[in-house]
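Down below are the structures I want you to see.
Each reported figure results from applying straightforward, stated rules to the coordinates on display, with no laboratory input. Keep in mind it's a predicted model, so treat the numbers as computed, not measured. Cβ atoms are built from the backbone, for glycine too; each structure is taken alone.
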Structure I
Amino acid sequence: MRFIGRLIGLALLAGAFAAAVIDGARSIAASHVIFTPLGETLYWAFPNKMPLLQPFIERQVHPLLWDPILLHLLLAPTWAALGVLGLALLYALRKRPPPIGYSERDRWRSAL
């Protein structure tokens with residue numbers, strides 16, 4: 001399970017890098033900084049489902065979840081949102097270091 005989660009985290013980081021490269025190329029071509037919002041990227045990926053997201057969240061979950069939280073998240077740059085999510089997954093699923101003050105031999109003896 002950890003392997004699949006880390007694979008998804010790495011894929012999100014790769015997507016963040018690709019989005020940053022695309023935004024950088026668009027910024028160079030336009031001669032000013034351009035960031036693609038996450039909402040625009042999601043609308044491009046799911047054109048039929050994105051218009052249904054706001055009414056669903058407001059009616060089924062809670063209206064305050066849409067306006068202050070998800071609205072600001074959808075306005076964030078795609079590379080930043082994907083990068084933060086990928087790093088959070090990789091950090092949460094990392095291999096834990098052994099506790100300080102315990103020998104590795106003690107850990108292996110208790111496992112036998």
Structure II
Amino acid sequence: MTTLYGIPNCDTVKKARTWLTDHGQDYRFHDFKKQGVPKPQLDAWLAAVGWETLVNRKGTTWRTLDDAAKAAVTDTASARALVLLQPSAIKRPVVEWPDGRVTVGFTPDGFAARLP
């Protein structure tokens with residue numbers, strides 16, 4: 001089953017969830033705010049897509065970090081530490097597809113390409 005990770009009030013997550021529902025796709029939603037960031041999955045996401053893709057350096061959470069905190073994110077380990085403390089710094093949604101692939105973000109064409 002598809003698992004979509006994110007924050008329910010995020011506009012991009014809302015669009016992704018609506019798209020999946022409108023296309024008859026069953027999925028499980030994991031709320032970072034209520035359930036936290038699952039460490040085993042985080043490690044798998046970092047390995048699959050890289051920290052540069054996973055960390056949202058254009059979002060509000062990133063912009064509110066001080067310059068020293070931003071400068072400290074230079075590799076997988078430092079990115080992992082940041083997103084565990086600040087789950088909102090993860091680009092959303094993170095999707096684990098039934099075939100084991102991981103994607104970050106939402107576009108209708110990107111999601112359509114994942115359908116069987």
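When you work out percent of Cα pairs over 16 Å apart for each of the structures I, II, which one comes out largest?
I
A value of -20000 was computed for helix-only ellipticity at 222 nm (-39500 (n - 2.57) for each DSSP H run of 4 or more, over all residues; to 500); which of I, II is the source structure?
Source structure for this number: I.
Determine which structure produced the value 43 for relative contact order in percent (Cα under 8 Å, 6 or more apart), calculated from the coordinates; the candidates are I, II.
Checking each candidate, the match is I.
Which of I, II yields -0.88 for log10 I(q)/I(0) by the Debye sum over Cα atoms at q = 0.21 Å⁻¹, for residues 31-78 alone, as computed?
Checking each candidate, the match is II.
Where is distance in nm of label points 7 Å out along Cα→Cβ at positions 23 and 39 largest, in which of I, II?
Across I, II, distance in nm of label points 7 Å out along Cα→Cβ at positions 23 and 39 peaks for II.
Work out the source of 15.6 here, i.e. which of I, II gives that when mean count of other Cβ atoms within 10 Å over residues 47-54 is computed.
Traced to structure II.
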